[in-house]
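Asks: Quick heads-up: structures coming right below.
Since every read-out is calculated from the coordinates, none of them should be taken as a lab result. This structure is a prediction, so every number in the text was calculated from the model and none was measured. Cβ atoms are built from the backbone, for glycine too; each structure is taken alone.
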Structure 1
Amino acid sequence: MAKRVKIIAEVGVNHNGQLALAKKLILAAADCGADIVKFQIFKADYLATNKVKKTIYQRSFETNKHTQLQMLKKLELSEQELFKLNNYCKVKKIKFCASFFETKSLKLHKKLNLKFIKIPSGEITNYFLLKKIGALGKKIILSTGMSNILDIKKAINLLTKSGTKLKNISLLHCNSEYPSPLKDLNLLVIPELKKIFKTEVGYSDHSMSLSVPISAVALGSTIIEKHITLNRNLKGPDHKASFDPPTFKKMVSLIRETETSLGKKEKKATKSEKKNIRYVRKFLVASRQIKKNEKFSLKNIDTKRAGKGISPMDIKKILGKKSKRFYKTDEII
C-alpha cells in the first residue's frame with residue numbers, strides 16, 4: 001500500500017483579509033476531506049517595498065495602480081485572527097499550518113504551536129528566513145517554484161547547517177504561475193527530486209486541471225497542496241488558480257482512489273484475482289482420443305480452459321511418456 005498522501009488546502013490569501021471568509025474556507029476544506037489547511041503569515045511592511053509592482057497575474061484581477069505592498073496590506077491577518085482560526089481548525093478537526101514570508105512574523109510559530117513550517121517558493125533564496133527556520137529544528141515543507149537544482153541544494157544546505165535534519169525536510173515541486181500552463185508543469189521532475197535529495201517529495205499545484213494532482217501522486221508525490229476558494233470569481237490574486245469546494249472534493253476523492261490503486265512495487269497475483277486463475281488459464285487436455293500406452297506428443301495434446309490440470313509450461317514433463325490409460329477428446333491430462 002502506498003504511503004497516504006497528505007492533502008493541504010491552501011487558503012493562502014483567499015480569505016481577502018476577512019476572518020469570516022477564512023472560517024468558511026476552513027469549513028469547506030474540512031468538508032472536502034483535506035488533512036491540513038494552510039494560511040500565509042506576513043506583515044506587508046516587512047515583505048515588500050512600496051515601489052515593487054504587482055505580478056502580471058495580480059494585475060489581471062486588480063487593474064488599479066496599487067503597488068504590491070498596498071495590495072498585501074489588505075490581505076494581512078492579525079495575530080488575534082490567526083489564533084481564532086487555529087482554534088477553529090481544532091473544532092473542525094483539521095490541522096492548521098502556515099507559510100512564513102519574513103522573519104518578524106516567525107515568532108508566531110511557537111504561539112500557534114505549529115507542527116511544521118512551510119517555506120513558500122518565493123523565499124527559497126531568503127537567507128535570513130531559511131537560517132531562522134532551520135534553527136527551529138521543526139519539520140519543514142520547502143516549495144521549489146521558480147528554482148533549479150542548485151537553488152534547492154543551497155536552501156537545504158542552509159537549513160541543515162542551521163539545525164534541521166534532512167529527514168525532516170520535504171520538497172514540493174511547483175510551477176509559480178497562476179494559473180500554471182500545462183506545458184510548464186514538468187511533473188517528471190518529481191521522481192528525480194526524490195532520487196537526488198533523498199527526501200519526501202510532493203507537489204503544489206496551480207493548474208486548473210484535475211488530472212494534474214492525480215498524475216503527481218502517480219509519480220510519487222506524498223503531499224498535494226492546492227488552493228481552495230469558495231468562488232473562483234471572487235476578487236483576489238489567487239482565486240483564479242484555485243479549486244472551488246466541489247472540484248476540490250473531487251480531487252481528494254481521485255487522490256484517495258489513486259493512492260489505493262498504486263499498491264506495492266511487487267508483481268504477483270493478488271487475492272482478488274487468484275480465484276480466477278483456474279477458470280481463465282489453460283491446462284493440458286487431449287486434442288483427440290489417446291490410447292493406453294500411447295506416447296504423449298504435440299499431435300495428441302492441446303491446451304484449453306479446463307478448470308484444473310497440468311500447466312502448459314510443464315508440457316516437457318510428459319512429452320514422450322506413455323499414457324497409463326485411455327483419454328477422451330478434451331479430457332484433462
Structure 2
Amino acid sequence: MNEKIVVAAFCVVSFLLVAGCATRPTGPSVYTVALFGDQQYSAREEALFPLLVDEINAAKPAFVVHVGDIKAGSNAPCSDELFRQRFNEFQRIKSALIFTPGDNDWADCRRPTNGGMNPLERLGKLREIFFSTNLSLGEKPIPLTRQSDAFVGDPIFSRYRENAFWVFGGVVFVTLNIQGSNDNVGFDKENDLEQMERTRANIEWLKIAMNRARGTDIVGLAIFFQANPGFEDSMDVVAKSGFVTFLNAFEKEAFAFAKPILLAHGDTHTYRVDAPYKSPLDKRAMANVTRVETDGSPRVDWTRITIDINNKAKPFFIERGNFSPPMQPL
C-alpha cells in the first residue's frame with residue numbers, strides 16, 4: 001500500500017507517556033499513562049493483581065499500557081480459558097487499556113509445561129480474543145488504528161492486528177510485536193520465517209508512526225513492546241540475537257528524528273530508566289531517546305509516565321509506581 005495513503009488514514013485519538021528530572025510536572029498540559037507487564041506469575045501475584053488495578057485506577061491515568069506476559073513462562077498452560085480470564089481482568093481498568101502480547105503469551109506456549117501448543121496458533125487466538133475490534137480494552141476504550149486495517153490486502157502486514165497506532169495530547173503512540181525468547185528465533189524454519197516477516201511489519205509500522213510524529217502538532221513519539229533486546233548484554237551477544245535487524249532500523253530512524261522518543265518495554269522484570277538510551281548494538285548514546293523498563297514478577301508494581309507537552313525538549317517524566325498494598329496476600 002502507498003505509504004502516503006496509509007499515513008492519511010491516521011487520524012486516531014488516544015493517550016500518553018514521560019521522562020524527565022527532579023519533580024513531577026503539573027498543569028493543564030500534563031497527563032499520565034500507567035505502564036505495566038510481566039505480572040500474575042504466581043498465586044501471590046494473582047491475589048495482588050486486583051489491588052494493583054485498584055491503585056492504577058486511583059491514579060486516574062489517561063490510559064494504561066500492558067507490555068505483555070500475562071502469565072508465567074513455564075508451568076502455565078496457554079489455554080483459551082486463561083486468555084479469556086485475563087481479558088475480563090483487563091476490563092476492570094477504568095480508563096483505556098492498550099495491550100501488546102509477550103513471549104509467555106504465545107511464543108513460549110511450545111514448552112511442554114505450557115501445554116506443548118503451537119505458538120502461531122496461540123498468537124492467532126490472542127488476536128481473536130484481545131484484538132478483535134479497533135478499540136482498546138478497558139472501561140473507557142479508545143479507537144486505535146491497527147496495522148492489519150492499514151494494510152488490507154497485503155499478504156504479510158495485514159496479519160498484525162496487535163500492532164496499534166494512536167495520537168493523544170501532542171504525542172504519537174505505537175505498539176510493536178517484539179518478543180522475549182530471542183524474538184521467537186531458532187526453533188524451526190516456520191517460526192524463523194514468522195520472525196523475519198514480523199520484523200518487516202514492525203519496521204514498516206515504526207516508520208509510519210515516525211512520519212506522523214514529524215507533524216508540527218506532535219512533541220514526541222512513544223514506542224511500546226515486550227522484549228528487552230539486549231540492553232544489559234554484551235555487544236557480541238546482541239550481534240547474534242534475533243533483534244539486530246529491528247535495532248538497526250530503529251536507530252537509523254531515531255538518529256534522523258529531531259524529537260524526543262520514549263522506548264518502553266518489559267521482559268527482564270527490572271525497573272530501569274536510561275536517559276539517554278544506549279544502543280545494545282554498539283553502546284552509543286542517543287540523546288533524544290529514553291528507555292524505560294517496567295517492573296515484573298516477583299515485584300508487583302507499575303510505572304508512572306507523566307507527559308508535559310509544553311516541555312518539548314523533555315516531555316517524558318518517569319517514576320516507579322511504588323505499589324504498596326494494604327496487606328500482602330499469601
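Asks: From 1, 2, which structure was semi-axes √(5λ) of the Cα gyration tensor in Å, for residues 280-319 alone = 17, 11, 8 calculated on?
Replies: 1
Asks: Further question: Out of 1, 2, which one gives 5, 22, 26, 16, 6, 7, 8, 7, 3, 1 for P(r) over Cα pairs in 10 Å bins from 0, in percent as computed from the coordinates?
Replies: The read-out comes from structure 1.
Asks: Output the label of whichever structure in 1, 2 has the greatest value of distance in nm of label points 7 Å out along Cα→Cβ at positions 48 and 120.
Replies: 2
Asks: Another question about this same structure. Relative contact order in percent (Cα under 8 Å, 6 or more apart) was computed and gave 16; which structure, 1, 2, did it come from?
Replies: Here the read-out was taken from 1.
Asks: With FRET efficiency 1/(1 + (r/R0)^6) of positions 104 and 288 (r between Cβ atoms, R0 = 35 Å, to 0.05) coming out at 0.00, pick the structure among 1, 2 it was computed from.
Replies: Traced to structure 1.
Asks: Further question: Could you tell me which structure in 1, 2 was used to calculate log10 I(q)/I(0) by the Debye sum over Cα atoms at q = 0.11 Å⁻¹, for residues 40-191 alone as -0.44?
Replies: 2
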